[in-house]
Structure I
């Protein structure tokens with residue numbers, strides 16, 4: 001059974017004193033259980049809007065979304081979200097930030113602490129467990145955000161360009177860390193990015209969206225063996241798929257520039 005099913009979803013809105021905008025148009029997408037699915041597309045095509053719909057942070061104008069057969073009608077701990085911005089509680093330590101979700105669910109301090117300690121170790125921040133967000137680098141903050149999202153044991157992990165603000169070296173390290181954690185926990189992931197290399201390196205499947213109004217233009221399987229390392233970025237299968245995605249993205253970017 002598919003874990004996430006999106007069927008004929010559209011989003012329309014009317015900005016103040018401006019004509020109606022069709023942001024998403026009849027988007028249909030299936031995300032199977034335990035897979036890593038990535039969405040790429042030109043700026044403004046509705047990638048982040050689609051993820052916010054799945055997170056339950058805004059409603060669709062039409063269409064249906066189901067997680068494990070249940071309709072998505074609002075936020076839920078079953079859908080963990082990691083944003084590009086650093087959404088940690090600044091007054092809580094690293095350990096307290098990761099403990100927050102399990103504690104909110106009613107777990108004892110000991111149970112929540114054990115979960116936090118395991119995940120903090122997994123993201124390589126054990127020595128910073130007592131530190132506060134302002135004392136961490138951007139990459140470290142995103143590691144904490146990832147651990148905090150996983151602490152709730154969500155059915156699906158939603159990631160909205162989580163590494164977009166990082167420098168290229170830190171970004172690559174975070175991608176490798178994410179794959180290591182994903183291989184261990186085997187969560188279903190829906191990941192948004194504008195970076196084609198990142199999409200192919202991480203994903204089992206890459207969905208390429210059209211320019212606004214956003215639709216799924218093409219879905220491409222990533223037939224590159226796992227586990228993947230930095231050497232995968234220069235392999236022939238990687239380069240062939242990159243050329244294909246680049247071609248699709250170029251067509252859509254030209255279209256997007258014409259829309260203004």
Structure II
């Protein structure tokens with residue numbers, strides 16, 4: 001059963017035929033909200049809004065450990081992360097959809113591992129490939145089947161937030177090889193890896209990053225809502241196709 005974590009622009013999943021909602025208690029505190037269970041295209045799925053149903057939880061305050069634990073505990077076989085991002089690379093325009101393949105982590109102070117209780121042995125997980133190849137492939141194939149154009153591959157710069165970045169910081173990220181910038185990709189991806197959950201991301205370019213393109217002199221927030229609303233419609237269609245595909249009925253293992 002796939003679990004979808006929705007970010008800015010996707011606080012509900014309208015094509016999920018809801019069966020019930022459940023408030024989950026975890027050893028790591030409260031998740032961002034109740035987990036919503038239901039079906040998409042006749043297949044079971046679950047949904048959790050990363051920032052809460054009222055979009056009230058800032059990126060650095062999200063309880064990522066509780067969120068991932070709750071979905072894993074209730075039988076998630078894979079995680080689709082949906083998030084809005086800024087485009088650093090010149091060919092990434094507002095409204096475009098990207099499936100990234102790498103991460104650079106600039107966050108700090110976030111609870112980023114399950115292996116830290118007293119007496120727990122030091123545990124290292126391989127993170128060479130942060131996103132699951134098979135799950136990314138299924139996203140790309142679902143989009144292609146619908147005729148929806150997406151960009152495949154890109155380096156996601158995960159920043160602390162909640163403020164947006166300076167133009168100089170974006171220049172630095174570009175020098176480091178980043179193509180997109182967001183605030184929620186970490187530690188979500190590595191926690192999924194620790195739990196053995198295949199994890200992939202669908203990123204929507206909400207705006208040019210600071211100092212780039214239409215954001216050269218500042219980011220115009222009034223334009224973001226329309227961009228996200230239109231793009232998230234395409235994202236929902238991709239998710240519907242992905243969850244309902246024959247591939248999704250097959251057992252999913254880690255493929256990195």
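Rank structures I, II by distance in nm of label points 7 Å out along Cα→Cβ at positions 10 and 106 and report only the one at the top, that is, the highest. Of structures I, II, the maximum of distance in nm of label points 7 Å out along Cα→Cβ at positions 10 and 106 occurs in I. I have -7500 for helix-only ellipticity at 222 nm (-39500 (n - 2.57) for each DSSP H run of 4 or more, over all residues; to 500), calculated from one of the structures I, II. Which structure is it? Structure II accounts for this read-out.
Using Cα extents along the principal axes in Å as the calculated read-out, with 53, 44, 39 as its value, let me know the right label among I, II. This figure was derived from I. When volume of the Cα convex hull per residue in Å³, for residues 90-201 alone is worked out for each of I, II, structure II gives the greatest result. Comparing distance in nm of label points 7 Å out along Cα→Cβ at positions 186 and 242 across structures I, II, the highest value is found for I. Calculating mean count of other Cβ atoms within 10 Å over residues 138-145 for structures I, II picks out I as the one with the greatest value.
Coordinate-derived values only; no laboratory data. Computed from a prediction, not measured in an experiment: that's the story for all the values here. Cβ atoms are built from the backbone, for glycine too; each structure is taken alone.
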